[in-house]
Structure I
Amino acid sequence: MTHILHRQIHHDYPVAVGGDGVTVIDSEGRRYIDASGGAAVSCLGHQHPAVLAAMHTELDRLAYAHSSFFTTRPAEELADELAAHAPGDLHHVYFVSGGSEGIETALKMARQYFVERGEPQRRRFVARQQSYHGNTLGALSVGGNAWRKAPFEPMLIENHHIEPCYAYRHQRLDEGSEAYGLRAADALETKLQELGPEMVIAFVAETVVGATLGAVPPAPGYFRRIREICDRHGVLLILDEVMCGMGRTGTLHACEQEGVAPDIMVVAKGLGGGYAPLGAVLASERIFDAFSQGSDFQHGHTYVGHPLACAAGLAVQRVIERDGLLANVAARGTTLERRLRERFGNHHHVGDIRGRGLFQGIELVADRSAKAPFDPRLKVHARIKSEAMQRGLMVYPMGGTVDGRAGDHILLAPPFIVDDSTVDIIVDRLGDAVDAAIGSIAI
């Protein structure tokens, strides 16, 4: 009997005891290809020697110092690294322990910015349906993941949502990709006029939507129009790159491919690569200036800028740069997309294949021509995960893709060190798992 309150109480979890590159090893000696990087976390795979060495060095030097008394070299150096490669003028870094904590920080940062500017009436956030921004109350409030929010609805902050930029489900047959992107973005203008733009703090969005939709990239021109709308009304743009950022899509930041820079950006997961709990909130000059000339930032956590976590994150980022891994993400991402299309392009129950770089997803459907999802009671995504694990493959499944209740997808986010032969194995095993899972259902 375990005393851990596991995610699924009645599930019998294997015990992970080791890792080696792209594989995780359990206590029975079984090896699993980590084709999802856990939850798009393990960007360098497992037990990378350069990261472990950096952590050992820092642990021998200093394990912890509270940020109300000291700064540390690993935190300063990692902040320098992030600022040097940030889009726009995101030159100020606030460290956190993960994505949810990062989003909470970003929301408070945006609100205090307007308080410092003498606009305290701004209190509303706009985000998108079918988004996921974290599980703490503020992050859950701004997110659009209906089934996660439902039990806690009375406790959540009032926020507002527009339709996602989700071409497979929402682009019209007579509409080009760019025209759709502009139409989807214009929903923000409509919402701002409904709420009163002078009441809105920020628009919050994942640059490439991760867990809830399954690697859905924006349509061309979408974020440029979003940026224009925000600027016109003095509304901040907060980009959530917790899952899609830090190299996952082939550029260090996914928004680079959109030609925009946000006012605040949240990163995590791939920042520390799973070697330590680590995230960061990057803020622009105007956000920093409001705090610098005002009341400082009224926020704080015990483990802000933890030196061991920052040493791990710094080592991860230096390995990515040293080994040219962004180029590998782009190249292997092309291979992964091609192999997925070869295997699933004509599959009766795969409606869409989408993504960028090593961030790819497939959406499962009961009827391909009608795009009809499976009955959610069948839990097709969970069946596929189970079949994949039996074949030594880790994938990231999710249900509720379409509307928070119906729909299934599988997300792939393998480590940046993956090679073509491993990509082939991933797709082959996933194909077998999908066929086995659907074959177990009476359709």
Structure II
Amino acid sequence: MTTTRDVVGVGFGPGNLGLAIAMSEYDDADQNSPPLDTVFLERRHTFGWHPGMLLPGTNMQISFLKDLVTQRNPRSRFTFVNYLVEKDRLTGFINRQTFTPERVEFADYLSWVADHVAADVRYGRNVIGVEQVDPHDADAPAGARFRVVTTLDDGSVETYFSRTVVVALGLRERLPEWADRPELTESGRVFHNHRFLDHLDALRADIAGSEFLVVGGGQSAAEAIDYLYTRGAGVTSTFHGYGFAPADDSPFANQVFDPSAVDDFYAASEDVRADLLNRHRYTNYSCVEPQLLTTLHDHHYRESVTGQSRLHLRRSTAVTSASVTDQGRVQVELYDRIHRTHDTVTVDAVVCATGFTSPGVDGISSIGDTCVVGRDHQAVVDGTRIAGLFVQGASQGTHGLGATLLSNIAIRAGELRSAIISELAQPEPAESELAASGRGGQHRSHSGM
């Protein structure tokens, strides 16, 4: 018999993993109420956090105290500190004398939480549709507000009904227009840095002696340059600035990621929000941590001493086009924006460290066309609040720079838990209200999660 879940989570990355902790701790604390019936649906077959970006020696850009739970509940068993205790590495980590774990260790922490949190997670479920249930739908179970449709690897379809839905699709790769063409992406020679290590393995060629073009001026680009260069590759780097910019992680600048900053940002006018995003962009975007900047400059300077020439920095230069040659290499047209000149480089592969977008409900929702996120993380679609539909991420324009980052997951998870519990306590809306919100309509298939 089909039942109506209290909560269906779409995606099981760090956002909904933090929510799973918050929900499990609520269930443990409230002994007078039955546990909430929650299920999480994840496209991948196992938990993973950016495995293609776990370069050796790369560090997190946030404190370990900004884990999935500490700022909300520092006594939780799912803190990073308790993870260290469970792994018998607390003393060793203390001896490192740092607030920032290596990325591979934080990824292991996230996997440890996913393995131990009390959550019903269905892996291998590719969500293709989230829609509101028509109140006259005889096939829907009692109390259902949403229908969530998934496909499995064998082509079969599963449908889940729920009273609330939390969509947390994470981030999507953003490729420049010149690179987002099948003849390039399908060649395996032009790729986004999100799966950097995977693509390097697929090239089946030694890095040493190979030639790469790295496009972008941020942390990911700098890490890719350093990784390739130190393994003997020739690297050409193109970026729009005159030089790489340092990341601003000073105490006052970091306050833009404080939990209280979300309220300030949400209360501000649209023009003030845009101004704040621009003023503080170097806390996260198009910037590089100072230590890595020094390393890259040392590489570059050392070549001027030794006469080697494997690192070519092309300042204020844009890529205008690219094509795969008959020899299987990539020919790239470059435009020097300062001298207004064009030239060509031919490389074995192109790495696009060109950022990400946050999809919100794009690609899976048939509820409406335009979705924004309210302060309580509920979706407002085409100007109408959709009771019970929550969205994580996709709210940088209204909630600030921390919306798509790890910084505020702990606090946001608590806010979502409170909003969900409040929503579940509400009486079912009248049919006239359902009709006004646009509930119903035909299901549309969409790709991806």
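The table for this structure:
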{"quantity": "Computed 13.0 for mean count of other Cβ atoms within 10 Å over residues 56-63 - originating structure among I, II", "calculated": "I"}
{"quantity": "Identity of the structure behind 49 (criterion: percent of Cα pairs over 28 Å apart, calculated), options I, II", "calculated": "I"}
{"quantity": "helix-only ellipticity at 222 nm (-39500 (n - 2.57) for each DSSP H run of 4 or more, over all residues; to 500) derived as -8500 - corresponding label from I, II", "calculated": "II"}
{"quantity": "Percent of Cα pairs over 18 Å apart, for residues 112-271 alone - highest-scoring structure of I, II", "calculated": "II"}
{"quantity": "At a computed 0.30 (FRET efficiency 1/(1 + (r/R0)^6) of positions 184 and 248 (r between Cβ atoms, R0 = 30 Å, to 0.05)), which of I, II", "calculated": "II"}
{"quantity": "Structure from which 4.1 was derived, distance in nm of label points 7 Å out along Cα→Cβ at positions 304 and 400, options I, II", "calculated": "II"}
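FYI, it's all coordinate maths here, none of it is from the lab. Predicted model only: the values in this text are computed from it and were never measured. Cβ atoms are built from the backbone, for glycine too; each structure is taken alone.
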